[in-house]
1. In terms of FRET efficiency 1/(1 + (r/R0)^6) of positions 150 and 222 (r between Cβ atoms, R0 = 41 Å, to 0.05), which of structures I, II is highest?
2. Quick check: -8000 is what I get for helix-only ellipticity at 222 nm (-39500 (n - 2.57) for each DSSP H run of 4 or more, over all residues; to 500), calculated from one of I, II. Which structure matches?
3. Check the numbers for mean projected area of the Cα convex hull in nm² across I, II and tell me which is largest.
4. Out of I, II, which structure matches 10, 30, 32, 23, 5, 0 when P(r) over Cα pairs in 10 Å bins from 0, in percent, for residues 62-213 alone is calculated?
5. Comparing mean count of other Cβ atoms within 10 Å over residues 30-37 across I, II, which structure shows the greatest value?
6. Given a value of 13.2, 42 for Rg and Dmax of the Cα atoms in Å, for residues 182-245 alone, calculated from one of I, II, which structure does it belong to?
7. Output the label of whichever structure in I, II has the greatest value of FRET efficiency 1/(1 + (r/R0)^6) of positions 302 and 326 (r between Cβ atoms, R0 = 30 Å, to 0.05).
Structure I
Amino acid sequence: MTALVTTAPRSMQLQQRPETETEPGPGQLRIRPRFAGICGTDLHIFQGHHPNAKMPLVQGHEFIAVVEAVGPQVEGGFKPGDRIVVEPLVSCLRCEACRRGFAHVCRRLQVLGVHRDGAFGSAMLVDAAKAIAVPDGLSDRIAALTEPFAVALHDCRRAGLLPAERALVIGGGPIGLAIGIVAAFCGARVRVCEPRPARLALARSLGLEVIDAADDPAAQCDRITGGEGFDVVFEVSGAPGGVELAAKSARARGRVCQVGLFAAPAPTDHNAVVFKELSWIGSRVYSFDDFRDTVDLLERIAADARFDPALLITDTCTLEQVPRAIGRMIDGEVDGKVMVELGAG
């Protein structure tokens, strides 16, 4: 089998690995990825900035695959040829969070493609219990967006977003746009705040209303809401200015869902948190239920004439082109999702 291995910071090599290493054991599937997304975490790993990723590593945690072989003791009726997506989280199942049913915030959480080998290759083994069948009506390219859309669904659920509520998404990258689509599909009145013109244009093409962050976004938020603020603010930028805007633009007793991660500690207007009685909510990845529900959600969104999730995929590359694609993402030359085409189908 062929795999793209990150061997050292800013160094990736195509390597051949014996197929015998990928024979499925009890409860396992051997799968062949078809499409895999590249996300911000992959950039941090490639640059050597991720605190827990160890090299050599096969990256790639957002993917759709085809089942090649089924190991013994596999439940779920999987068979060769089935299309699946795989929830990539690996939890210890022993810590307090796991015992309470929150395995996605496990103290020892690992992720395929981050802590263990992932999908940037021609074959891999996965836990069948983490696999979800892809319906015939969902294309490979859109199904490969399951992981980022599961993040978006979890964020909306964590925020307790209700139909007809006003929602502001600060940050118009792929995760921010996915949140915007999920929130709008669920009936919220959504605005996406972003400074980059190309991302504003992409948001509009996805049917979302926007706020140009380069033109006094706080004043625009006041004007849009009549000075009352947004019911829910999703802070996805991971920038100090995004946190400041979130505190200013949330209504009294509003909710701020913190999605973005910060390279350094960011200041928060705690006075606004107190005086407005804001609820500031953290949100990390997704539960298995979120991931499973996202497959059905994506099928329904894709069938809705208002939205085309495939428009999020602005660039496609081969496995050999991944290092260049990551370099372009680091340089800010990509506005949407980059999808790696790994196999026919």
Structure II
Amino acid sequence: MDLNVVRRELEDREEALSRFAARTSTSRGRRRPEAPSPIRTAYQRDRDRILHTKAFRRLKHKTQVFIAPQLDHFVTRLTHTLEVAQVARTVARALNLNEDLAEAAALGHDIGHGPFGHAGEAALAECLPEGFRHNYHSVRVLDVLENNGQGLNLTYEVLDAIERSSKVRGDIFADAWGVPGTLEGQVVKTSDAIAYVNHDILDAIRAGVITEGDLPVAARRILGSTHQERLDTLITDLVEASWEARGETPGDRPAPRIRFSDHVGDAANKLREFMFQRVYLYGDTRREAERGKQVVKFLFAYFVEHPSEASESFALPGDPPERRAADYVSGMTDRFALRVAAQLGCPEAQGWLPGEGQMR
């Protein structure tokens, strides 16, 4: 029996997608040619490869906003990733785009985050001469470090969407790291913002940092006054404002951009700025982040001086010590980083957490 008929049927179904959608038949392919799966498209295969990595599993113990949370209902980097994937699939389906590509990119978009979230990222950026960005490192993890240093050999479109998924503080749609080359990649970039702004509000309220009434009045009026209302407004507005992406308008128009309407986009940016000022860079959250930064810097300095102690499963032995240290430390979970740092005598790690867990 020729099981390849399954893949061919799936690829045929892609022909019914929007003319602006990414298709397996038009993919730029992989860095290393390989035989296709008999029962999955290329993007489905990429999704599965990302899902089965050790780096993906470690996201469950990596910070989203609140470092190493001890309560069960705080968002972690893993649950954030799953929410992004859900939003991205919903939007891609509504716009008749390729859900499999959107899901694969969403599952991989934060896989390069280090311990302690953006605080750990900032620390590594200060340590490495070439800097450190989690979106670029996500590509490095998936394309170089995973699979015993062979990488996963993902398609160009998935890696492109991951590399260009990051956003600057001022505007969700700013092009600081480029616009993804596919509409599916743009969907993931926007879905990331939709997910984290909303679940970070819930966590901040749960932690007693803010109340619902503290949110900007204009944002509440436009987006809604509850978590469900805000999600529904942002997702439905994104679909409506990006409707041309369905490709139903005749003619040879260029591909549109994924976007919000002007008033909803402005409200979303105001809400993000509020979160920067009152949650991400404020009070106990900021002090905890600074403590996490010092732990990361301590670990980086230690493994630069002792490169042989950086596990070869998470760093390449032929790389310079600084690169090896960054790769190893960025792969650590919050708990493992604290445990190792405490064992090595880092003052900032002492007495923070029991620090269970290990890298294998």
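A short reminder: the numbers here are calculations on the coordinates, not readings from a lab. Treat the numbers as computed from the prediction; the structure is a model and nothing was measured. Cβ atoms are built from the backbone, for glycine too; each structure is taken alone.
1. Numbers: I: 0.80; II: 0.30.
Top value of FRET efficiency 1/(1 + (r/R0)^6) of positions 150 and 222 (r between Cβ atoms, R0 = 41 Å, to 0.05), among I, II, belongs to structure I.
2. Working: I: -8000; II: -16000.
Comparing all candidates, it corresponds to I.
3. On the way: I: 17.0; II: 19.0.
Structure II gives the largest value of mean projected area of the Cα convex hull in nm² among I, II.
4. Values: I: 10, 30, 32, 23, 5, 0; II: 12, 38, 37, 13, 1, 0.
Only one of I, II returns 10, 30, 32, 23, 5, 0 for P(r) over Cα pairs in 10 Å bins from 0, in percent, for residues 62-213 alone, namely I.
5. Once mean count of other Cβ atoms within 10 Å over residues 30-37 is worked out for each structure, I has the highest.
6. On the way: I: 11.6, 29; II: 13.2, 42.
This figure was derived from II.
7. On the way: I: 0.65; II: 1.00.
Comparing I, II, the top value of FRET efficiency 1/(1 + (r/R0)^6) of positions 302 and 326 (r between Cβ atoms, R0 = 30 Å, to 0.05) belongs to II.
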